[in-house]
Structure I
Amino acid sequence: MAGSSIRIDPGVAPAVEEGRAARAVRAARGAWTAVRRHRVILFGTMALCVLAGVIFILLSTPDYKATASVEVEDVPAGAAGAAAAQRPQAPSDNEALMQTELEVLRSRSLAEEVARELALVGNRTLFDAMKAKRPDRGSGSLSQRQVETEAVIRLLRDNLEVELPGKSRVIRISFTSADPVLSARVANSYADSLIRADLKRGFESGVQARRFLLGELDGARRDLERAERDLAVYAARTGTQGEAQDRGPGSAEGSSAARLAQLNAFRAQATADRIAAQKRWESARLSSVETLPEVLNNGAMQQLMAQRAQARAEVVQERQFRKDAHPEMREARARLAALDDQAQAMANTIRASLREQYEVAVHGEKQIESEIADVERQALAERGRGVQMSILERSVDTYRLLHDSLLQRYRDMASQAGFQAGRIQPLDRAAVPPRPSSPHIGTTMLLASLGGLALGLLLVAGRHLFDDAVTSADTLAERANLPLLGTVPASDRPAVETFVPIASSLLLASSAGLPRSILVTSAQEGEGKSSTVHALALALAKLDRRVLVIDADMRRPRQHSLFGIAVERGISEVMTGQAKAEDVIVATSAPGVSLLPSGAIPPNPAELLSTPSLDVLLAGLQDRYDTVLIDAPPILGQPDTSLLAAKAQATVLVVEWGRNHHGGLRVAADRLRRAGGAIIGAILTKQEGRAFEYDYHRGG
C-alpha cells in the first residue's frame, strides 16, 4: 500500500553483521585447526612435490632458444601506387596481415627451404641437437631420404615459435634445441627465407598485376569505343547531332518551357472568359428575359419597351370608353400584341447570343488545353532525348577516364618493375644464446612448491571432509558438536575406576543433578556401548547411587552376560504383559545395581518399543531408583534407538577413539536430536597412545 511503512529495528542489521562475522571467524578457525591437525600431510606433500621438481631439473636436457625478428610493412617502399595506398587501415586488416605472415612462417614450404639452405637432410646435426633418432631406412613406398626429410621438417616445425609482441608489426622467430649454435642458425635461416619468400611473392604478384592491368586496359578501350559508337548512332537517329554543342543541353527545354508559359497564360485568360460567359448564360437561362442586364442595356430593346408601354397605356385608356369588341379597341390590342412579340423575339435573340458566347468560350478553352498537351508531350520527348544524350556522353567520359587511369597505372608499374622493395624487412639477427632457456630452475621450483601446497591443502580438505574419526575433545566438538564427558583407555575389560570421573560428570549434567533416565547408545556396532553401560552402573554405585540397568538392545542383548546372570524373562515379557517388572528385575553382585534383562528376542522390537507400555514402565521405575541406564541398540540401521531417545531424560553417545564413521557420527547425532533426545555428551572409548590431554586454552 502507498501509505504503509515498515519499521526496521536498528539493532537487527548490526546483529546480522555480527553473526556473519562470527561465522567467518569460526570457519577460519576450523580451517586453521584442520590444517594444523593434518600438517604432516601438507608438509609431506609439499616436500614430495619439491623433490619431484628437483628431479625434473636434474634429468632435463638444457635447451637453448635463439630469436630473430623482422618488421612487416603495409606497402613495400617504392612500390607502384604506394602513395595512393598510404591510407589508414582498419585494425582487422592489420591483424589479418600479421596472421597471414605467421602462417607463412609455420608453412611446410618454408621449412623445406630452411632444410635445404642449412643442409639438414643427410647429416645428424639436427637429430643430435633434438635428441631424436635419425631414420636409417625407408618406410613403405618412401625412400630413406624422403623419410629423413619428413622427420627434419617435422622437427623444424615442432620446435619453431613465432609470436607478435603486443599490437606491433614485429614478428619474433624463435627456435629451441640443445645446440645453441644450431638454434641461432635455424632462427636466422627462417628470417632470411621469409624475406626471400616475400620478395618472390612481390615479384610474381607484380608480373600478374601487369598482366591483369593489360587485360583490363584492353577491355576499357573496347568499352570506350562502344560508348562513342552508341553516342554517334543515337545523335544521328534523333537529329540531335549538334544540338548539345550549338544550343547547349538546356536550350530545347528552355523553348518548350517558354511556349508552355505563354499557353498557360492564354489558358488562364480563356478560363476566365469561359467562366464569365457561363455566368451570363446561366443567369439568362434561369431568370426572366426582361430583367437581363443585356436586355435592359440594349437601345433598341429600350425603345421597343417604351413603345409597348405607350401601347399598353392606350389600351387601358380605350378600355375606359370602349368595349373589347370595338374596332379601335381590337386595333390597339393587336398593336400591343405585335409589340410584345417583337420584344420577346429580341430578348430571345439576346439570350441566344449569350449562349453562343458561352459555347465559343468553352471551345476556345479546350483548344488551348489541347495545344498545351501537345507542347508538354513534345517537351517530354525532348527531355528524354536530352537525358539519353547526357547518359551516353557521361558513359563516354567515364570509359575515357578509366582507360586513361589504367594506362597511366600500367606505365608506372612497367617503369618500376624489378626495382621495388619487399614488405618484410630484417630487424634483429639471432645471436648464439649464452645460457639455456629451459628448464627454468626458479620457475620450476616455484611451481613445484605452489603445486605441493595446493595438493596438500586439497588432501587436507579431503581428509577433513571424509574422515570423521574422533581423537580429542576438539574433533568431537567439530564432528558432532558434542561435549566430552570422559575417555576410556583401550582394554579387554575397562576398570570401574576409569568411569568414576565420568559418573561424577553425570551428577552435574542438569540443574536437578543426575538425570532420572539415561539412554546410552553408539553410532555403529562394536564401539563399546554395552561395556560402558555396565562400567558406568558400577561407578555410580560406588558413588552411593541406586542404579537400574535396562537391556533395551533386544536384538543383541549383552548385559546379562556382563553381569554374569542367567535369566529367561525380561523387558520383552513386561512389554507384552506376560510378566511384571518387579518379577523380572534381578539384583546383581554389585551393591546398588539391578538389572532388567532383555528377555526373549521379539520378532519386531521397534513395534514393541512404540507402544505406551514403555512410558508406563519407565515412569514406575524412575521413582524407585536414582537413575535408570538404558542400553540401546546402535543408531544407524535400526529405528529402536530413535523411539527410546524421546522417552529418556538424557542421552549419552559412546564413540570409539580413532574410528572412521564415514559421516555416520554426524548422522547419528542429528538423528538423535530430531527424535527428541537430549544429548548431554559423549564418552570416548578404546583410546590408544598417550593419555588424553585436555587443552584448556583451546576451549576443549
Structure II
Amino acid sequence: MRKLRRHREAIIAGLTGVVLTLVLTFSLRFADNHTIRDQLDAELYALQFEIRRELQSHMFGFTWISRQGVNGPSWVDEGETITSYYRQFRHLYWLDTDGQIRSVYPAGTEHPVALPDEARYWLHKFNHGVRYLIAADGLSDHPADLLLVVPQREREPQGYYAGLLDTNRLLHLITGRHIVEGTQFQVVRQSDEEILFNHGRNDILREAWSVGRVFQLFGETWYLELWPTPARLQEMRSKLPLLILIAGLLVTALISFVLYLLGVSRVRERMLQEANRELYDEIEEREKVEQRVAYLAEHDPLTGLANRNAVIAHLKSELLRLREQRELIGVLLIDLDHFKEVNDTLGHNIGDALLKQAASRLSEIQTGRSLLARLGGDEFAILVGDVHEQSELEQLADEVIHILDTPFNVEGYEIFITGSIGIALTQTGEEDAEEMMRHADTALYRAKDKGRNIWHVYSQELHDELSERLDLSKKLRYAIEQNKLTVFYQPQVDMTTRKIIGVEALVRWIEDDGSMIGPDRFIPIAEDSGLIIPISEFVLQTACRQLARWRDLGFTDLRMSVNISGRLFQLPDLTEQILYAIRSAGIPTAFLELELTEQVLIENSSSHTQFMHDMRDNGITLAIDDFGVGYSSLSYLKHFPINALKIDRSFVKDLPDDKDDATITQTIVSLARNLDIGIVAEGVETEEQAEFLIERGCTIGQGFYYSRPLPADEITQLLTQPDGLIPVKIS
C-alpha cells in the first residue's frame, strides 16, 4: 500500500487514460457502426432503385408495345423482336377477357390454358391501358417471377397483353452489376416469408448487421434484406477506433510512465534528502565521536585529567623547551598504596569514586607550569616545569603525601589511603619523555619497596642497582632452566647432646666459576618475579629424594625441613604436589616439616587454612619460620595446626648481652612450652648463645656454631660421625 501511495498520480493517470481511451474508442466504434449501417442502407436503396428501374423499364416498354404494336393474339408473333430488347421476359401471352391464354411466345412451350383463379380475379379490376405487375403463380416454377399485364378493352379484339418476367434472372443481373463483393442479399415475400432470391450463403452477421426495405407490388409485398460478410465488414470498418485505442493506450502508458518516473524521482529525492539528513547526522555524530576520541586520546574518562598520551606529548614539548632555555623539568609518579584492597573489599564503584576524590585533591596543589594526569589504575603523575632545584619537587611530594593522609569519605565509607611517590628530575638535558617516565617509575618502585607512604628521588645509583637486579633476574631464570641451582642442608641440633636430629633444605646458586650468589640477593628477586615457584618445587623434590637416600643409609630418625613460599599458595594443586614429591621419594610424611612465614598465616584465607589442615591430616608437620619479626597475631597459634616455632636470628644474635632480646626470646620459649609447641632457635653462632637457650628451655638450634649449610655429601659425613654428633669446632 505504501508503494501504491507513492505512485498514486501515475495510477490515476493510467486508469483515467484507459477509461477515456475506451470511451472514445467505443464512441468511434458506435459511430462507425452507424456509418456502416447507413452505407449498407444506401447500397440496399441503390439496389432497390435498380430493381425498380429495371422493372419500370420493362413495364414502360411493354406498355408502349401494347399501344403501338399489333392488337390481338397475333402480337406474340413479335416476341423475338421484343425479347431481343427486353431479355428478361420468359414468355409473352395474349389473354382473352376471361383469362384464357390464346397465344404464347415462344410457341410450342407447354403452358396452362388459363391464368390461375387468383390472377383472373385481378384481371376484372384492371383498367384499360394501365400496366399491372402481379405474381406469376401457376405460370412459372420460380416464385419470384412476375406477370406484367396491360388491359386492352377499347379495341377489338379485347383482351390482355401479358409478359412473364424472369425476376430471378433479373435480380441476378442487377446484383451482379451493382452489389459490392462480400455483400449478402435476399428477397423475402412477406405474406408467407418465402425466400424469392438469395445472393450469397453467409448468414453469420445477418441478425446483427442486416438492413431491409419493403418493396411494394400490386397485391404483394417483398422484403429486401442486405448484410455484409465478416470480411466485407472488416473492410468497411474505419481504422480510426483502433488507431485511437492504440494511440490512447500508448499515450496513457507514456503519461503514466512519466508520472511513475516523477513519482520515483520524488521518492528517491525524498530518500536522498533523508539519506543526506542521515549523512549529515552521521557526519555530525562522527565529528562528535572524533572529538570525543581526540579528547579521550589525551584525557582520562573517569577523572577528566590528562592521560599518559597527553603527559608524554607535554613532556616532549617541555623537554624541547628545556634544551632551548636550559630549565629543569620534574616528574612525580604517584601510586595509591593498597588501592586494590579498596576495590576488592568495597567494589569498583567505591574505588572509582575514591579515584575522583583523589584527583580533586591533587588538583588543588598544582603549580603554575604543571600538568596533573591519571596514567591508569591507581597511578597519577604531576609534570612540573620551571624547576630550579630538586628540593621543590621534594616539597611538592610532601604536600601530596599530606593531602592523601586525610581520610576520604566515599558514600558513607571512611577510607584511609596513602601514596608512594617516585621523583625524576632532568639530569643532562638530553633525556627523552619515555626515559623520564621510566626514571620516575624506577623511583616509585624503590619508594614502595622501602615501605610505602614515602617519596624517593631517582639517581644513577638507583638505576645501576635496578639494572643489576634486572640482570640478576635474567641470570636466575637461565640458571633454573639449566639446572644450575643446588640444595644445601643446615643441621638442626639437639644442643644438649650435639646430636643432629634434622636438617633444613636451603637453595644455593653456584656460578660456573665456583662463586656463590647469596640467597639474600636472588630470593627477593625470585619472590617478585614468580620464579620462587619452580625453585620451591625443585627444592622440595630434591630434599625428599635426599632424605630417602639418608634413610636408606640408616638415618631413619632424621627430619627434613623445607621452606614454603607464600607464592606457592597460588597453585591450586599445592597439596597434591607436596604429597606427590613425598610418595615419589618413598619417605614417611611424618619426617617432612614445612616452614611457613607469618605473612601466610596473617592472610588467613580459606585456601591457606584448608592447606594447613590437609598437611596435618596427612601427618606433615608445620613450623613458623622467623617467628616474631612480622605482624604477629598470636590467635593463629590457637586456630592453626602449628607444630613448631623458629626464633628469628635477629633475637638470637645479641644474646645473652641484650636484655630486650633475652626477654623476647624467653617470652617466645615460654609461649611455645605453654602451648605445647616445639621451639627451634635460628642463628646460634656462639657457645654462650647455646647455653642461654638451653637454660631457658630451648634445646633445638641451628646456626654457624654447629654447622653452615653444606652439600648433601658433607652432611652425610657429619651424620656418619660417632653417634651422629656435631664436633665441637667446625672448620
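Have a look at I, II and say which one yields 17 for relative contact order in percent (Cα under 8 Å, 6 or more apart), as calculated. Intermediate values should be presented prior to the final figure.
Working: I: 17; II: 8.
Here the read-out was taken from I.
If helix-only ellipticity at 222 nm (-39500 (n - 2.57) for each DSSP H run of 4 or more, over all residues; to 500) is computed to be -20000, which of I, II is the source?
Only structure I yields this read-out.
One of I, II was used to compute Rg and Dmax of the Cα atoms in Å, for residues 388-643 alone, and the result was 23.1, 74. Which label is that?
Comparing all candidates, it corresponds to II.
Given that volume of the Cα convex hull per residue in Å³, for residues 220-483 alone, derived from a single structure, equals 566, which label among I, II identifies that structure?
It was calculated from structure I.
Could you tell me which structure in I, II was used to calculate mean projected area of the Cα convex hull in nm² as 76.1?
Details: I: 92.5; II: 76.1.
Working through the options, I get structure II.
Just so you know, all these numbers are worked out from the coordinates, no wet-lab data involved. Worth saying up front: this structure is predicted, and the values here are computed from it rather than measured.
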